[in-house]
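Some structures are shown below for you to check.
What follows draws every value from the coordinates through simple rules; no lab data is involved. In this text the structure is predicted, and so the values were computed from the model without any measurement.
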Structure 1
Amino acid sequence: MAKRTLAEIENGSTRVINAYFRANDTSHMWPICNKFNVTERAIRRLRKLQHYNGGYGYFLALDSEIGEIVNETI
């Protein structure tokens, strides 16, 4: 599989964006410390909304949701 650029990831499908965030998950770091997987929790929250089909909007929404979850734990 060819390595994708950030622009390709940001504008990619939901599957591509989720794979990128899963590969770069840092749930093992403070403040989460492996208590749960932040990326998976954020993806599940966004799936409940069901109006994202990928693209830059989904990329930003997922990034924001991850930030919200991390900030909730502090």
Structure 2
Amino acid sequence: MKNILFDHPHEEVRAAMIRLLDALTTWERSTGRHSVIIVKDEIGGQCRALDGKSVPDEIPDDDLLQNFEIMCE
């Protein structure tokens, strides 16, 4: 899969994803709260992050969401 942060053909989409990740990371650090991001598009791009860190493609979305729910308990 292509990473939307680096491979998306539209510069504004790449920039928006970077701003979103930056804002969430800052918020997480200041509040101690967690976040999960799963964004996919039909051209084969995706951006998946847990607490601001990229998630390897080998980890299925369902596992990512389950880990997020455990973190939030």
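Quick check: -19000 is what I get for helix-only ellipticity at 222 nm (-39500 (n - 2.57) for each DSSP H run of 4 or more, over all residues; to 500), calculated from one of 1, 2. Which structure matches? Each step should come with its number before you reach the end.
Numbers: 1: -19000; 2: -15500.
It traces back to 1.
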3, 16, 28, 23, 16, 11, 2, 0 is what came out when P(r) over Cα pairs in 5 Å bins from 0, in percent was calculated for one structure; which of 1, 2 is it?
1
Top of 1, 2 by relative contact order in percent (Cα under 8 Å, 6 or more apart), largest first:
1
